[in-house]
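Colleague: Structures follow.
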Structure I
Amino acid sequence: MNIGFFGGTFDPIHRGHLAVAAAATRRFRLQKILFVVNDVSPHKQAEPITPYVHRYAMLALALAKEPRYLPSTLESPGIAVHYSIDTVRRAKTALKKSDRLFFIIGMDAFREISSWRQPEQLLRECEFIVASRPGHSLAEVAESLPEKLRPPDKIIAPFRRSKGAGTFTHKGVTIHLLPEVNDSVSATDIRAAAHDRRRIDGRVPATVASYIRKMHLYEEE
């Protein structure tokens, strides 16, 4: 079984997240995607964040009609900081040896992968799907790898011509570049609109928009 692992703050989950999930599902024939809501992200500890219970509730509402998309509590409150390497290993304990786990991530986040906890081990724990944006190539993916996994330039150079899609395999690491998902919706813009009590319908699922209004989320930011 091909299984996706899609982590994030989801503050809130929006149309862009769902578009990436749909594209990954189609291209890699994913039978299931675990949407993992971060409690405390090591990269966003200084940023204000909506309480976990609300972000998880919005995720559950957004995924209710898609049986292949499952809200996950793998990073629910309980410890100081959650690291992806630990969460992925916990997720894999429930999988069969024949299952393939795909870590879904955006290009901007992947560029910081070298600063993550145990990045070499994480990259070898599962395959990565990097959602690309206009102009990105597999070369940028390769150049973002930790130094121990980064190939020499003569190997990277040919990948500069592979715009938007393709697969890169090196030293036990497999990374797929997902073709551009044309959706520019932003969680920051959604929060700003909700703060000003402007319409957010269309940028988030209708059930999520209703929840945000009912719970008065983002109005005090």
Structure II
Amino acid sequence: MPHATNPSANSATAYRARSVTTLSQLRTATWPIHSHMEKRIDVKARFSSAISYRSHLTQMWGFCATVESLIDPVAARDVLPDYDRRRKLESLTQDLTALGISRAAIHRLRRCDSLQLSGDPSAVLGCSYVLEGASLGGRTLLPLIERNLGLTATHGAMFMASYGSEIDAMWRRFGITVEAWCSTDDRRERVVASAVTTFDCLERWLCAEVEHEF
């Protein structure tokens, strides 16, 4: 006798399959940029001294300041309900103040002026994919920063520590949100296009020689 079909189980399986497909497309589309950036950035040098680490954080602040100025938080919450928790700028600001930079000086830092984002939810998700990926990467860098610089998740390395023990859960939740939105090919293509544009801009921004005055 054949097993009875469970519509809920079938729907869940199809949902997971679509999620993997969407995230796989995002990884595949952004991988060339990711690989190129890894070759251009000397990670060991960038996180080996307080000066180079601080420079990295100022660049990330300049990028995230632009992102958060372009994204309407009210609209973002419609597609990404926990958007407020995923914002990076305040943790970067706290890290920089822990490294001795005043908030007034931080707000005078150079911002990335080449990034452009529309109000389309697809643009929000594509851009967020890049920054959420950076959060995953930060977890692997945190031990290096703790060892080399003596900083911690609560002092000077909040951005790298990201969501702490909830990092995997936050990533899974983000993947579910992306899949729920990417229910059509058109939406999926727009999310991927936004991720590629954002990642390309981030690579050019991080790899540029940027001088900051504090």
Structure III
Amino acid sequence: MNNNDQPTQDFYKENPRLTTHDKRERLAAFQVQAIQKHIGDLTNKVFLDIGAGDIVLGEKLDQIGTPQKFFAHDLSEKSIDAGLGRLKSTGINTGIFHKSVSDCFDFRVIQDQEVDAAFSNSLFSHLSIDLITVCLRNLSPKMKNGSSYFSSMIILPDNTEKSSYDWSYIDSPFAQHSSYANKNPFHYTKNTLENLGANDIGFKFKHIHEYGHPFQKLVEFCCIKN
């Protein structure tokens, strides 16, 4: 599969994302640093990882803190189960982990206003603006008022809408492909994110943070109850 032949949602649903040790370490390097800096210690909090896959963060609780509850949400139950099996095999107490499985961002297993902080790695890079809106609208009731959801995504550097953008000028193995306005992997501008709040989705765009990734940024959405 080449860089322009991106897997579909159905592919991810049927084929569990199983990460190797080295890949988990690479992914965790971005995620752990972001959580430490922008969310802080997760000890005794209720934390939600959307698009958790095989729960890369599960082996980093010594660095991010052990939540009271860790909700792992993904469209692939096989991926979550594989992650839970791996964590259990390493002696990690999996009692704090709770599965949330849906291909349409159904968070019904989570109580309203239960979540202290939510996080996604690269999820919105693979979603259209309509699906991003569905995710945020469905997530909002589950978040505490004023809490934040952080999601890394592809942000165009000059805030100008483009149908495609070639990132190959960046000297990085992560940057050897293009992103697009209308297909996977999707890119967005700051203007687009700022206008999301007008759709009554329960969130407002707050800030674009650096993520340590060559072209992805960490976007913070603040949950605002009416």
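Colleague: Ranked by distance in nm of label points 7 Å out along Cα→Cβ at positions 109 and 205, which of I, II, III sits at the highest value?
Modeller: For this comparison of distance in nm of label points 7 Å out along Cα→Cβ at positions 109 and 205, the top structure is III.
Colleague: If relative contact order in percent (Cα under 8 Å, 6 or more apart) comes out at 22 when worked out from the coordinates, which of I, II, III was used?
Modeller: Of the structures listed, the value fits I.
Colleague: Please state which of the structures I, II, III yields 15.4 when mean count of other Cβ atoms within 10 Å over residues 93-100 is computed from it.
Modeller: Computing mean count of other Cβ atoms within 10 Å over residues 93-100 on every structure in I, II, III gives 15.4 only for III.
Colleague: The value -9500 for helix-only ellipticity at 222 nm (-39500 (n - 2.57) for each DSSP H run of 4 or more, over all residues; to 500) was derived from one model only; which of I, II, III is it?
Modeller: Derived from I, not from the others.
Quick note: the coordinates plus some simple rules give every number you see, no bench work behind them. Since we're looking at a predicted model, the values are computed, not measured. Cβ atoms are built from the backbone, for glycine too; each structure is taken alone.
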